[in-house]
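Laboratory data are not the source of any read-out in this text; all were calculated from the coordinates shown. Just so we're clear, the structure is a prediction, and the values are computed from it rather than from any experiment. Cβ atoms are built from the backbone, for glycine too; each structure is taken alone.
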Structure I
Amino acid sequence: MQETIELTIESADGPVDCQVDRNETDGHTDWSVVILYPHMENGILRSKVYDHALIHDRQTGAYSFAPGAPIHPKVKQLEQQLSAAIINSNK
């Protein structure tokens, strides 16, 4: 099982770079993700940085953003690909 997963996801705004890190505390594993989402500002392409936690849903087996924190809709669209990357790393 990988400790860090790095991936690029294509979006309508351009490539989104993601780093997903595995955290284990007290026998519980969770994942944190840093997302660099492309953003045009004053004619310059910059990245907006988003940092969120992903938690495991035992019923579906998928990973989703932790409840409570506001998630930008564009970032929320990446949830399925991030979940798939974690699941594939666990195989």
Structure II
Amino acid sequence: MKDAEDVTHRILLASEIPPEHPDKREIEQGLCSALVGLPGVWKITVVCSRTSVWWVLRVEGPRFKWMTVLADATKQNPPDIIARLLGALGASKVLS
């Protein structure tokens, strides 16, 4: 179990997704799950507008820095967000 704990501690999540968002937990877990097993320290930041619907998602890790704006509330769901991150990781050759 020590190996699983070591991997978990390498993913740092700072999320402003409102607690009442119906997919908050699934989005946050999905983002973290997409990075499990990748070497190094990974930082995920989700910044949410307090006056509008947009979110900014930023992910940083070894040789990887990526940011996207989720301006459409219909795209702020687990499948769309995780697909974007996985696409960026693949395009950057972080995932083999």
Structure III
Amino acid sequence: MKEKIKKILNWINRNKMVLIVLLIGLGLFYWSEIRPFVVYRSCHKTAVNKAQDFYKEKYSYKVEEIKKGYYEKDDYELYYKQCLRKEGINK
């Protein structure tokens, strides 16, 4: 068991630069590809919920439309852009 650990540690020592470059590459990939996708998805959900809530307040007499989850496009876009700016994505 100790020999396996020694082999792994020796391999890591020989390949430090490769591992560092690989970790930096994975971090950049996450930051530029995966993180924005997650932020867009969460901002969409947040914007829909906030726009629906605002629609309920504004048009409390439109019961059927509220039940169906209606919201105004302008309200959605406002909340969506605010969320993106808050998360550091300007669009």
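On distance in nm of label points 7 Å out along Cα→Cβ at positions 30 and 46, which of the structures labelled I, II, III is highest? Kindly include the intermediate steps, with their values, before the conclusion.
On the way: I: 2.9; II: 0.9; III: 2.0.
Greatest value across I, II, III: structure I.
For which of the structures I, II, III does the calculation of helix-only ellipticity at 222 nm (-39500 (n - 2.57) for each DSSP H run of 4 or more, over all residues; to 500) return -4500?
Details: I: -4500; II: -10500; III: -25000.
Source structure for this number: I.
Out of I, II, III, choose the structure whose coordinates give Rg and Dmax of the Cα atoms in Å, for residues 38-77 alone equal to 13.9, 45 when calculated.
Values: I: 13.9, 45; II: 11.9, 37; III: 10.6, 35.
The correct label is I.
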